[in-house]
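FYI, it's all coordinate maths here, none of it is from the lab. None of these values were measured; they are calculated from a predicted model. Cβ atoms are built from the backbone, for glycine too; each structure is taken alone.
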Structure I
Amino acid sequence: MVLGGTILSKRRILMLVEGATVEKKNEDGTVEKKAIPPSVRGWDDPRLYTLVALRRRGIPAKALLNFVEELGVTDALTEIQPPRFESSIRKHLERTVPRQMLVLDPIRVVIEDFTPEDEQEIVVPYDPKGAIPGERKVKLGKELFIDRSDFREEDSPEYFRLAPNKVVGIYNVSFPIRATSFSKDTSGKVIEIKAVKAAGEKPKTYIQWVDAATAVPVTARQYNSLFKSDSPNALDWKTGGWADDLNPESELIFENAVIEKGIRDLLQKHTLNPAGSSDDLIRFQALRTAYFCVDVDSTEDKIVLNQIVSLREDKAK
């Protein structure tokens, strides 16, 4: 069995890691040399499928073993597509990791009628279904962050998230909010939303949020396929044709992401740099976003997150 959509040849992975100089023969018979720079950061780059890369991406060893057991034993040459692999990983993580609220591209929201008496610390279980023990405390203040994808300047009937004069629920909070106005910077980008409490109104959807006063800044990395082609092994590796098939959006980096303060509690319970065969990485489900782990290059002052898998399979795949 082989995993499709990936490169497992050590020689070809080396070309991705170190770069390569390839030769291409022109129509006039001359040979042209072309230098291709490195495409990934190393053998443990989370976009690769080496064991060290899968570990750094945050895929648990037990989840890998479960995946192999699900496949069974056969002597037939079978190609397994990545979505099936990711589905197995997702199934394991759903039952074993706590929840956190993460905002990748934050916009500040100011609740104008929020009073000091409204401030509270909400106790939320790590898993609403009760399968994972433990709980976390979530601070709620006058200002919070929501994701830019959860706000539109102009409303539409099929859109259920926040827009001017529209109500949306915020997870674990007893009241929804209504947007009243917004402001932009000189480039035309929305930077702040004014809102009021909308107690008694029923929202059509709920969104994640992070308290602005206690938010922890992080860098979050989301991963897509390294290649645009579904069969990268069939590409022209001798003349460098594979370089033209590299996906420019294989890694999306959110430098200004924020996460709730509960991440600090998880940091205290686990190590940032597990040694040897240790699997003691910090993993969690970011509500409505994806499963993440804390990258081994993180420090107490600078937290870097790697996406393990999305919350559900992309139907486009």
Structure II
Amino acid sequence: MKIWPMDTVRASVRTAVFPVAGMGTRFLPATKATPKEMMPVVDKPLIQYAVEEALAAGCNRLVFITGRGKRAIADHFDVAYELETELEKRGKNQLLDEIQNIVPRGVTTTFIRQPRALGLGHAVLMARDVVGDNPFAVLLADDLILSQRPVLLQMIEQFDRYQAATLAIQQVSREECDRYGIISSLGQEGQIVRVGGIVEKPSQNMAPSTLGVVGRYVLPARIFDLLEALPAGAGGEIQLTDAIAQLVLERQVLACEFEGRRFDCGDKLGYLQAIVEFALLHSGVGKGFADYLQGRVDQQKKGRRKVSVRAL
């Protein structure tokens, strides 16, 4: 089935929504008092990477859906007068510049508190009054993506062409399908897939494909009406996947097989993998860290040889 550009009034995406109210139970006790989105990957918290991706994609309005115990996120994106003054006194100009540009001039931030954890769909719905009738992006900070071109920028370029909701997808193993929203395909042109349907966390036997949705969405404001009308879904929560399934029945919905490597930082192993990969690329510590890792590998090899000799 053909994927076609929509002949409508064209609107691009300038608002990014960050649902950050989750409890982060998979990282307890580390997340007992620290939001999981503030866990660092080298020298920046996860949420900052997501914000930087949105800024690089052209978004200039950032909306955070927060909850209890998430004040550190708002503090991170607020002005820290005392810290800035101290850095200026000490002549730490590079650090000062980095701190002041966490939120560049011309970018607005809004924090909305989700009173109860009623699901991702409910968190997105909380942003309705700020977003209005405009298309918007949703970014989940747990999904950290390493790419030459920001994944959200890749998606917004497709949205600008087709004026259709766009989901980020990647191939997952059949055994992992019960961890993702899984789409069915009506056809594919290059990186773009036309979505025929979407199912939330199906069993591997019931999954319509192995194309899993990961934490990036570009959505029209129509999704708010659909979310508002939804009954509670899986887990007694308002599921964004269910609203997208309704949207598919009304209009063209697309998915983008993005260029880049995703790390699931909601999982301990994925988080550790992200730290290693981003540390190796870091301008300040990359070489030293690579040397350290190589030393550890060499040390392990020597240890195995000694064990082998003793066994003989």
Structure III
Amino acid sequence: MKAIITGGAGFIGSHLVDRLITQGHQVTIIDNLSSGKIENIEQWLNDPPFKLIKADLKEPASWIECFRDIDAVYHYAANPEVKVSVTNPEVHYRENLESTFHVLEACRKKGVPLVIFASTSTVYGEPKVMPTPETYLPLEPISVYGAVKLACETLIQTYTKLYPIKALTLRYANIIGPRSAHGVIVDFINKLKDNSKELEILGDGTQMKSYLYINDAVEATLKAQEALEKENIPYEVFNVGSEDQVNVKEIANIITKEIGLKDVEYIFKPATDDGRGWLGDVKIMLLDITKIKSRTGWKPRHDSSQAVRKTVKEILGSMS
């Protein structure tokens, strides 16, 4: 397979690069390196199956020709900071929605038959059904990030109705693991490096969410792709997450224990009356993964707490 991964120097994208090249595929990544890192992909830089194109997806003239003769595009480039989408929504519109449009146009013009899109659990907003299945309605995101991802989903599905393109949307839970550059685990570790006596926690610590280890996420991605390619349907959506939850205070406890700290004072800073970390923060999330389990045979090897603990150990190990 000849594949393109947008955002391939980022967290999930670089792990996907590792897996595809290891399986013998040819991989080209397009990344402007605004948040992606060369060190995430440096092991492949001199490897013939791999090619890096440093370019901005908002400027398609600089990269569109590389979409010729491509079998699949994994669209993982995005600004992942939900908090930023509240204070500067234009960033998410341009980096996430506008970029997605350019990727789809490149697929249409160059005849790419398959698109795999990294969406998010935040498209559900605050559902009244939990675990939340893919069929849940209405989809009512509470952040611009979630709204833009949902708009991307709609645009992608429409392209599959109009053009000879199949597409797979994956609504990921919180994906964690080595190379992660943002999120609660990295935030807590960095804060405790600066001050081992106290830890500022955004929110009241009771925010309860699902966390999935990166290797499980990559495996689910490829299993879902395989299932779609076997079926005579143009578009499919799968939830990708673990089957349990862990709250923010429990994550803080795991991190302080792994670092070897005791008597750390937790300072909670809720941004809302009901204890959220910021405006647009979904306080409780758990995806129903029955569909992907039944259709692909995939299931996560790590629960949320195991994923958190493993990630903390690996990030701390990379710092030593």
Matching 15.9 (mean count of other Cβ atoms within 10 Å over residues 160-167, computed) against labels I, II, III points to structure III
Can you tell which of I, II, III yields 5.0 when distance in nm of label points 7 Å out along Cα→Cβ at positions 232 and 248 is derived from it? III
One of I, II, III was used to calculate FRET efficiency 1/(1 + (r/R0)^6) of positions 88 and 176 (r between Cβ atoms, R0 = 41 Å, to 0.05), giving 0.65; which? I
Structure (I, II, III) behind the derived value 22.4 of mean count of other Cβ atoms within 10 Å over residues 112-119: III
Using percent of Cα pairs over 19 Å apart, for residues 40-95 alone for the comparison, can you identify which of I, II, III gives the largest number? III
Which one of I, II, III has log10 I(q)/I(0) by the Debye sum over Cα atoms at q = 0.07, 0.11, 0.14, 0.16 Å⁻¹, as calculated from the coordinates, equal to -0.31, -0.73, -1.12, -1.42? II
